[in-house]
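Engineer: In what follows, structures are represented as structure tokens.
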Structure P
Amino acid sequence: MSLSYFLSGGLEITLEFSAGILAAFLTTASGNIFNDIMDLEIDRINSPLRPLPARIFTVRQAFLFFYIFTISALLLAYFISITVFLIVIFTQLTLVAYSFKLKRLPFSGNLTIGLLTGTAFIYGAVLGGETEHAFIPAVVAGLANVLREVVKDIQDIEGDRKGGARTFPIVYGVNIALLVVINISSLFIFTSALPFFMGYYNINYLLVVFLLVHPFLIFSLKQLVNSTEATSLRSVSRNLKIIMLMGIVALYAGR
């Protein structure tokens, strides 16, 4: 979000920008808390050291933090602008829907995470004052997160199945999920080159994408196709995080 702010014309750390960052942080925190509450039984298997399954906080305390963070984010957003306020409302409602229902439906949860990632990019552009060039990079960022979410679903298949989730790998099988990963990766490779050819970024962006992002993604896909063991899945998931960081480098280099 901060990246899209600066790329969209935000040149100073203003009070409005600081309030926007805080509103985004509180919105994300409230969404994560609600997700942890809804996923308590699943996390007892997949992530037993998280605060709720580890009994660092009670569910009642978690709900209290959720309400405080949600209301605080809305108040901050309201005083920034009506556009920011509407984006925060949309994001909060989507996060609740994701945790309550969408993440347990095949592919719906993955698409929701991608949508929220793209929304964060546009949110930063709104704060920066220029949204014209934000949409294609938002799509690219969204695709990268959808890709990682599908891989994570394959990784978490045991706990998700015991928790009653109906993720894509559970419903359609790991092999079909791998085909989806390959197709999304192909779409990502195509769309990630578009910002250069549309004149949004300079040749430095394209060089980072072609020489770092794409080769590392192809290497990770090969690793995933060769093995879906737990260690391999963890490695691929970590690689996808690195690819996202490379994408940030590409955006900075291309301006």
Structure Q
Amino acid sequence: MKNKHHIIRALGLILLSLGALFGTLYAGAAIWGNWEAFQFDIPAAFRSDKTLPTLRCPTLITTGENGTVSVEIKNPTNDSLRRTVRIHISEGDILAMREFTEQVSLGPGESRRLAWEVFPQDRVFDLFILVRVYLPAKYPLPSEDATCGIMVLDLPSLRGRDITAFLIIASLAGMALGVVLSGRWLREAAPKLREAVSSARGVVVFVLIAMLAAAFRWLWLGTIALVLVILLTVITVLRYTQSSTG
């Protein structure tokens, strides 16, 4: 019976580890890409007063598809106004870019979403498409800007949206099931194994934080969470190894 319990706990740790791995891959791809984009067309960042929160980009696409980036322009005032929207998209090199400028007329309280297509050949470092959107100030509204980095995978038969969905679903399912199974009959386990399971649950917490930060482009929080994931993973492996040999 104890062997059966040990197998179930081990299976739980395996599922938890796979879930954490998938979540880390998703968060890592998003955060890495957004750090690269943060350094793209930096002069625009220095001119902006605040971050534009409505930019939407896919986390990744493949070489077999094009992607779409979009931004919602809002007029929260009681007067009509005309806003200028400038978007820069990398064009195969960190110093080369495609530039678009659009004039958007908005009535009081009106909003409009603009969209642009991006292509696999836009990627720089053979890995990321970099995007920056900049809105100059228009009284009484401040200037705003936002960036995103889109990872491009050389998997032409797949779709980036499907890969992203798989990583998120497999991560959440694996970690949830892993936490449940690894905690079964834990009181009868050796102290080192209990410590390993506790560390593994800590990994889950920080993977979830990293995934949330990636979704909202909170770069510093996501980066710190990923570093803690790596440290706790090392601690978990060491403790589990000690419990197995002890």
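Derivation of every value follows stated rules applied to the coordinates shown; laboratory data play no part. Keep in mind that this is a model prediction, so the values were computed, not measured. Cβ atoms are built from the backbone, for glycine too; each structure is taken alone.
Engineer: Suppose Rg and Dmax of the Cα atoms in Å works out to 22.4, 74; of P, Q, which structure was it derived from?
Structural biologist: Only structure Q yields this read-out.
Engineer: Given 30 as the derived value for relative contact order in percent (Cα under 8 Å, 6 or more apart), which of the supplied structures P, Q does it correspond to?
Structural biologist: It was calculated from structure Q.
Engineer: A value of -17000 was computed for helix-only ellipticity at 222 nm (-39500 (n - 2.57) for each DSSP H run of 4 or more, over all residues; to 500); which of P, Q is the source structure? Numbers along the way, then the final one.
Structural biologist: Numbers: P: -25500; Q: -17000.
The read-out comes from structure Q.
Engineer: For structures P, Q, calculate mean projected area of the Cα convex hull in nm², for residues 136-199 alone and state which one comes out highest. All intermediate terms of the calculation are to be shown ahead of the outcome.
Structural biologist: Values: P: 4.3; Q: 9.6.
Biggest value here belongs to Q.
Engineer: Something else about it: Distance in nm of label points 7 Å out along Cα→Cβ at positions 96 and 160 was computed and gave 2.5; which structure, P, Q, did it come from?
Structural biologist: Structure of origin is P.
Engineer: Also: Of the structures labelled P, Q, which one yields 4.5 when distance in nm of label points 7 Å out along Cα→Cβ at positions 64 and 176 is computed from its coordinates?
Structural biologist: The value was obtained from structure P.
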